[in-house]
Each structure stands twice: as structure tokens, then as C-alpha cells.
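Every read-out reported here was derived from the displayed coordinates using simple, explicitly stated rules and does not represent laboratory data. If you're wondering where the values come from, they're calculated on a predicted model, not measured in any experiment. Cβ atoms are built from the backbone, for glycine too; each structure is taken alone.
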Structure P
Amino acid sequence: MQRSKIEATFRYLLLSFVAFTALVPAYIMFSGSFKSQGEFLNSPFGLPKSLNFGGYQSAWTDNFPNWLTNSFLIVTGAVVLTEILAALAAWGFARFPFKGRETILGIMVSLMVVPPVVLLIPLFQLGVELTLISTLRLVILIYVGLMLPFSIYMLTNFFKSIPESILESASIDGASSWRTFRSIVLPLSGAPLATLAVVNLLWAWNELLLALVFLQNNEKKTLMVGITGFQSRYSLDIPTVMAGMSIATLPLVIAYLFGQRFFIAGLTAGSTKGE
């Protein structure tokens, strides 16, 4: 009993320390966005003495709203397209036996470990040939290609875990494969689809390298790329930088809070067979 209490206390202290180290940067960022420059330099960890919105006013000027719109368009297009293609492909891998299915799925899974930086030069050359550099379409397609392997792998495992009796009942009732997928499988897949959307959204929103290379026009930059240059231009105005980062973080927090009730269920979906 004593050993159990010690282990529980150790786990509690460890988790508390991890949570503290994760929350401190967010606290400094949000509190610093409401401080003046002098107040932040004098007390970076203290609470703001009064709410100063000067940093937000400075951050919202320039091309900030345009960068925010570009990020929304790219992330929304990439996530929605990935969900559609991944669901269709995963249904094929899970329910239609064909020669080389496992080999193709294994190759696709292996693509998850390929770092995006390796693909920069060939993708850039392709973008130049297609005259798509500094276009949102090219970045959306690249994001979709990078997010698909994990998305297909996750949904394939879940589709395989759906009880066979449910699919057989639909087939006996005369439902086609497409009708079964649309009317039965997709409604049962709410948790993994929502989890996948949140994971892909977080990655696409925070992605910097590819957007920095392929969106060279200042009007086409994403929010993360814009903040990178924004920070160098206003490097001495720390509250402005903190305010810009706070605005960029807010959509991610909202998305996670909205999808968190599906998150745990989605992560464990497909880990066990349905029957």
C-alpha cells in the first residue's frame, strides 16, 4: 500500500512538472502581449499591471489579416481534401482485397518517416515548371500529400475494426459498397475523423518550412511565415511579437477545445477488434 502511494505521488509530481513546463511559455506569451515594452523587460514573468492593447493594435496592422486569411484557406482546404481522400483510400485498403494490398499499404506507411526537407528541391522544381510558386493551390496539394500516409493508416485500422456482422447485414439488405460506406461506416467514424482533422489542422497551421519556401509573395504568406518576418522587423517591440503569436495560437486552442471530446476515443479507435 505504501509503495502504491509513493508511485501515485511520483506520477502526480511528474505530470505536474510536465504541465508546468508546457504552460509557462504560453503564460509568458499571453501576459506579455498585454504589457508595455518596459514592463515586460522589468518583469517578464509577472502579471501585467494594467491591460495594454498597444501590442495587438501594432500586430493587426501590416498584412496580418491577409496572412490570417491565407492560413485559414490553406488549412481548411488541405484538411478537408485529406479527410475525403484518406477515407476513400482507407475503405479500399480495409475492405477490397487485391494483389499487393499489404505491400502498398506498407510503402505508404514508410512515407511517414520521410522528412519534408528532403522533398523541397524536387517539389520546388515541379512548382516552377507548373508556374505555381507563390500560389495557395500548390501548398494545399503538398500538405495533402504529406498528411495522407498517416491519415490513411489510421482510418484503415479503424475500418478494419468495424464488426463484420454490421457490414454483412447492410449487404444482405441490398446496400452497395458505396451506400454502406456512406450510410454506415462514415457515421461510425466520427471520433477518428474528428481526431484526424484536429491533428492535421495543428500540423498544417504550425508548418513553416514549406510555406516559407513556396509562398514568396508577401501577399500570399501564411500567418506563421508572416510572423517570422514580423518578429525580425519588430524585434525590439516584444509585446507586438507576443500579441501576434497569441492571435496565431487562438485558433488552435479553439480547434482543440472543440475536438477534445473526440480525441481520446479517436486515438484508441481501431486498437481492438469490434467482435
Structure Q
Amino acid sequence: MKKLACQYALLRFRPFVETGEFANVGVVLMAPEARFFGFRLLKRYGRITQFFHQLDYKIYLNGKELFKEELERFSTNLRRMALDGRKREIDLTLARNLFAELVRPREAMLQFDEQRIALADEPKAKLDALYDHYVERNFVTKEYQERLLESTVRKLLFHAKVGNNYRQEKIGNDDFAVNFPFVHMADGKAERIIKPLYLDQGDSTKILTHGGQWVDKVRRLRKRNALPDDVLFPITAPPPSTKQFGAFEEIRDDLQKASIQVVPANDDKLILQFATRTG
């Protein structure tokens, strides 16, 4: 079976220009030879408001509904002007130009990433697969969860007017060094470090593996006298009633033995007390 050329683009939600952070919230795809155009948009706003701390959920919902209407109008016009099934010939050039205009860069909260090409046997199945990969899975990895935690801490620090005091830095020496997202520097040396850590995986082995990597990193840095006294790990833990909680406790205890301060990731008060402390 001949594979069809599909043009697609990811839709991104980027509400805060100053941070540049975004989340994939949709996909549009066109396969002109199959006279196909389709799109899928994220419906569950809860994950968006978790990622973008203090964002009013109505901002995303209203923006999504307006964008959905725009995409539906585009779909109608595309089919009428270029992909009309009643016409023998498809106007490929016009279809591609219209799609390029749809996904062109724009300064808005909802904006498309660069246009991409994929080959597929069935365009609708390809659209669903791209949505599952780039949108749904965007919210389930531990990497994503830690970016979410970092985003929350960053906004917390800027809200307290100390965000400019913290920046990403590589801490260590020529022998061993580790990147940390929030480092307060003084006289060219790290004075205070904050590292959010996500340990709410549904599997004890994953908690011990991921948490253990950071235990090993801080131990090696401590051995080299490369860490300051003040290091804070805000951690998202599994519920105490679960069997995974014991794995979290093991990692927490190991971090504390390495002189790392551990607090719940949702305890804004303790995080700010640490971040704003003087002396």
C-alpha cells in the first residue's frame, strides 16, 4: 500500500512569554492526497493549570474553544477550496499554501510549532498516534513531572521577588559536576541550592532508581566539598497509604544523611523560607 505524505504541526499553549515555557495541547494534520484534514485538542485543563501555577483555567478553556472554532472554519474552507471530493483534481498547491498559512508563527498563547512531514497508511490513525505521543505522554513522564515542579518553584520565587537571584548552574569540579535548576551564587560560589524531585512513581523500583541517582550525586559532590551547606530538595512523594511510600522514605532518609534538607514539594512556605533566608 502506498504511504501518504502527511503535513502536521503541534499546537502549543504558552501563556507566559517571560518564561518561554509551553505545553503541547493539540495536533493538526493534513493529507491532501487523501482529501483529509483533522485535528485533536487537549480537553483536560487540570493538567494545564498544574503545570502553569496560578493560571486561571478559564484562560485555557476560552482560548481552546476559540481556536477550535477557527480550526473548524479552516477545515470547511480547505475542503471547499482545495480538497472538494466532488472535484476530480485536488489542488495540492493551494492546500499546502493554506495549511502553511494556518500554522505560520504567531505571537499568541496558542501557537503552532514548526510544520513537519510524516508518512502514513491511514491519516486519521496517524493523527491519533501523534496526539498520543506528543500530547498525552507529555504529561506522564517523570521528566515532565520534574519540569512541572521546577516551573512551580520558579513562579514561586519570582512571585516573592527573588527569582532573579536563582539560576541554573553546574556544580562540582573538573572531576564530577551536576546541573541544578536553582542556584544562588555569592562571590562566585554556590551559596544555596534548590532541586525539586519527583518521587510519586507508581513503582518502588522506579522511585529507588531515580531517587538513588540523586543520592549518589549529592554524596559524590559532598565527598568533593562541592556543595554548600544549604541544599533543599522539595519532593513530591507517593501517598503514605501506598506500598511505594517506603521507597520514598528510604530515599528521603539517604538524602538527609547527606545533609540535604527535604520538604514537601507543595509546601510553599518552607520553600520560600529557605529561598529568602539571609545570612
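Assuming 40, 28, 16 is semi-axes √(5λ) of the Cα gyration tensor in Å as calculated from a single structure, say which of P, Q it is.
The structure behind it is P.
Going by distance in nm of label points 7 Å out along Cα→Cβ at positions 57 and 257, which of structures P, Q comes out largest?
Q
Work out which structure the value -13000 belongs to, where helix-only ellipticity at 222 nm (-39500 (n - 2.57) for each DSSP H run of 4 or more, over all residues; to 500) was derived from one of P, Q. Display every interim value, and only then the final one.
Working: P: -24000; Q: -13000.
So the calculation was done on Q.
Looking at structures P, Q, which one was distance in nm of label points 7 Å out along Cα→Cβ at positions 177 and 217 calculated from, given that it came out as 4.2?
Going label by label, the one that fits is P.
Out of P, Q, which structure matches -0.36, -0.75, -0.92, -1.08 when log10 I(q)/I(0) by the Debye sum over Cα atoms at q = 0.14, 0.23, 0.28, 0.34 Å⁻¹, for residues 145-184 alone is calculated?
Corresponding structure: Q.
Taking relative contact order in percent (Cα under 8 Å, 6 or more apart) for each of P, Q, which is largest?
P
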